[in-house]
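Undergrad: The following blocks contain the structures, represented as structure tokens.
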Structure P
Amino acid sequence: MEEKKSFLKEKIDIKSPNKNIVPITTSICSEGKLSIGGCSIEELIKKYDSPLYILDETTLRNSCRAYKEALEKYYPGESLPIYASKANSSIFMSNLVSSEGFGLDAVSEGELLTALKGGVPNEKIVFHGNNKSDKEIEFAVSNNIKVIVDNDHDLERLEKLSNSSNRDLEIMIRFTPGIECHTHEYIRTGSFDSKFGFGIEYLNTLFARISNTKYLKLKGLHAHIGSQIFELEPHRDLGEIMVNVILEAKKFGHDIKKLNVGGGLGIKYTENDDPPSIDEWVRTISTSVIKACRKHNLDLPILMCEPGRSIVSTAGITIYKIGAFKEIPGIRTYLSVDGGMSDNPRPITYQSNYSACLVKNPLNINSKNKYTIAGKHCESGDVLFKEIELANCKTGDLICVFGTGAYNNSMSSNYNRIPRPAALLVCDGEAEIIQKRESPFDLLKYDVLPDRFIKQN
């Protein structure tokens, strides 16, 4: 039998899971089939059906601990890693990151409620967003959750709330540092042309304005340059820029105590990807902030960062079942699975690439075929893989797609009225449901047929 080179044979980085394609606990059992977290994938599908999201608890906790340990190692001041919950939001994820000493970043009332329900302390939650509703802002303030001011509209309403309650209100502001990085244009957020944050050229005007408010207290700065970034230099530049902004704020009487440098560290989706380790990323940011503070004789601020993808992506896999085949001689063979763009919209949105294998033949023994893996949705662009090399497969076989822990579940939809998959947590040979599978009947809950139409029928 011919055995091809397989990413499943690569050495696993225990300390920096973002540098792996597969979860830390990935193994191949004696029958040559795939196992995660000590659980047979085939057995999980028999019990829980497909498509199925699976999260590996060991990988999640190792990722969290890597950030905590690196911050303690490289940053002598106080620090707080904050989980960017948009990557994968659930009560379970909120609870897990909180148990590892993380705070949480939320951008809606739904994410705020999820964080609170998961046990994240109010004082460790920050509220982002470029178009917060009145209700969302009021909810955050009433629950003593720090609001990141993104624009003038945010500022006006927070000033009004603080005046009406006659009490001080601590705020942070988000600004665009003007840093370009090599990533997809949709996830590049630190350039001047961004829907997020105040332009850096406007900050002195903003600082003066906040100084003239009665109760607003500017205590922190936030900037975020993008997502899925492999370069360290932009983050090194960011630390220095943010310290320089602290100096400008001091001229207007603002005592900046917190620096939130965002996230953005990339992960290894394919064999061609080579992201920095979590340790390298934290060291770069920490060193930059420390150097700039010492240069200007400033006390070290509380250093906050917001990892999301690098916490949860590698911990997650998605399992699909193969259905129909369509061979177009001389062109390609389509292989259709029982999910697609509704459970993973990233390929059609960002042209994202992943790694995959057959559950029954993870090492791709006798791999001679190339398939285009298509989703089941009524869209020609619903394609998960173009020309992926797999061993012979047939209807009913299972495909495992790696690196799906981030922005798959959280960006999922009910397009074509397809229910969302269940999500499992695996650890030490045990599997637990953390999100139930939707049913077609669940999708009808919020439909309303007006009475006059009922009468007509």
Structure Q
Amino acid sequence: MFGRDFVFGVSLSGFQFEMGRACPDSVDRGSDWYLWTHDKLNIENGIVSGDFPEDGPNYWNNYGEYHRLAAYSGMKMVRIGLEWSRIFPSPTFDITDVELGKICDRSALEHYRKVIEDIKEWGMKVVVNLNHFTLPLWLHDPIKVNRLSDFTSGGWVDPRSVEQFRKFAALCGRELGDLFDMWSTQNEPNVVAMLGYRNRASGFPPSIIRPELVEVARNNLIEAHLVAYDELKKTSDAPVGLIYAFSWIDGEKMAVSLAMKKTQFEFVDRISNKLDFLGCNYYSRMVVESDFSSDNGYRTLHGYGQGCEPNSLSGYGRPTGDFGWEIYPEGLYNILKMICRRYDVPVYVMENGIADMADHYRPYYLISHLKALEKLLEEGYNIKGYLHWSLTDNYEWSSGLGKQFGLIGVDFSDGKLTPRPSFYLFKEIIGQGTVKNFEKMLATPYSIFDTDLLIE
């Protein structure tokens, strides 16, 4: 059993969900990602999909229906994001803390207050995340960085970013701190640092190969968390944590050791003294081997983990979703066990899901991963909740509208929401408080939970 105090819910973000086709008031043109996804050259070169965020699911205007459906399913927690570019559309470089309330966009703050109050009226708790990849354009102009090597608005490699994030956190704490049950300073800072500066194929801005800047961005993100933590503690009693992208890593022993240290724990170790909870985002595993020509000392293997072909089978015989990510629930069990042993804080699964437009594998994905989670709870590990990614389809960054993670489908022409079969399955699991009655659904050709692959 998951237990009375365990919470189920969903995670949303700002940029990926807020904008919608028929609602010009929902459009936020002030972020780096908005500029990036609209850039003609990026589209022509296939860096981004050519889909636009303003054609997205329109959570900005339709949030009440989202919350109604989440509550109907039995969910008790919703994670949302606050868009920095909406709240501060103009620079804060020369603005004192006292003046922040005068230059912020009061209408954006009031809108977020209404969204949060609506969640709470449905009897659900609210987790707010302050930074989910996007930055105000005045702080990060990815086109200038990419094409001109102009770092005057360099985002997280700009040392000014730390102080500006502190100001953003301070203002949000003062204005909205009375509403939130939990704060997260950042979502997946490791993804921001790695994909923007060493992986052009990801389509993440500024999409340059400058490995030395990965460390610069990582250090500034660490400092940003630390100062934001202190600011939020001044105005709120709510726990303050971080949401991190974790993977289980398999492969050659030396390569695994290097990859684990660099990608999984180094960042969190450095902030662990200012961490009230830790959010784990898990989708699949990585499989690595040594590569001494790489500055990391390892490389990922194609055909396994997150390096598979879409809608195929991995080298291990596991099915993959629309992104080509292998369904590997044992990885969730293994990485959560390591996290809980390493950090003495409550742990929440803050993202877990599969891009699966047909909703073919999502039921198996849900059951197998929740089986792993329930086993950990029975073993006594300090895991407090599971938030699915996501309630509805969304705008999936450089991949646009074609990769659909939703328990609920979205008609992007009008925003209409249609629950998928997996939505009702999740509702039943929540209602029963256990996944055990559904494990028979794994007894198929796609059976994907092997106890021999679980760590001791």
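Undergrad: With FRET efficiency 1/(1 + (r/R0)^6) of positions 25 and 193 (r between Cβ atoms, R0 = 30 Å, to 0.05) derived from the coordinates and found to be 0.10, which of P, Q does the value describe?
TA: Values: P: 0.10; Q: 0.35.
This figure was derived from P.
Undergrad: From P, Q, which structure was FRET efficiency 1/(1 + (r/R0)^6) of positions 9 and 425 (r between Cβ atoms, R0 = 30 Å, to 0.05) = 1.00 calculated on?
TA: Structure Q accounts for this read-out.
Undergrad: Another question about this same structure. Thinking of P, Q, which structure, once Cα extents along the principal axes in Å is computed, gives back 71, 66, 42?
TA: Traced to structure P.
Undergrad: Please state which of the structures P, Q yields 0.9 when distance in nm of label points 7 Å out along Cα→Cβ at positions 49 and 401 is computed from it.
TA: It traces back to Q.
Undergrad: Work out which structure the value 17 belongs to, where relative contact order in percent (Cα under 8 Å, 6 or more apart) was derived from one of P, Q.
TA: Numbers: P: 21; Q: 17.
It must be structure Q, since only it matches.
Undergrad: Which of P, Q yields 22.6 for mean count of other Cβ atoms within 10 Å over residues 369-376, as computed? Numbers along the way, then the final one.
TA: Details: P: 19.8; Q: 22.6.
Derived from Q, not from the others.
Undergrad: One of P, Q was used to compute helix-only ellipticity at 222 nm (-39500 (n - 2.57) for each DSSP H run of 4 or more, over all residues; to 500), and the result was -8500. Which label is that?
TA: Going label by label, the one that fits is P.
Undergrad: On to the next question. When you work out FRET efficiency 1/(1 + (r/R0)^6) of positions 81 and 161 (r between Cβ atoms, R0 = 35 Å, to 0.05) for each of the structures P, Q, which one comes out largest? Don't jump to the answer; show the numbers that get you there.
TA: Values: P: 0.75; Q: 1.00.
Checked P, Q; max of FRET efficiency 1/(1 + (r/R0)^6) of positions 81 and 161 (r between Cβ atoms, R0 = 35 Å, to 0.05) sits with Q.
Undergrad: Could you figure out which one of P, Q the value 33, 9, 7 for semi-axes √(5λ) of the Cα gyration tensor in Å, for residues 233-280 alone was computed from? Walk me through the numbers on the way to the answer.
TA: Working: P: 33, 9, 7; Q: 29, 10, 5.
Derived from the structure labelled P.
Undergrad: Something else now. Could you figure out which one of P, Q the value 19, 20, 19, 18, 10, 8, 6, 0 for P(r) over Cα pairs in 10 Å bins from 0, in percent, for residues 297-336 alone was computed from?
TA: P
Every read-out reported here was derived from the displayed coordinates using simple, explicitly stated rules and does not represent laboratory data. Source: prediction; values computed, not measured. Cβ atoms are built from the backbone, for glycine too; each structure is taken alone.
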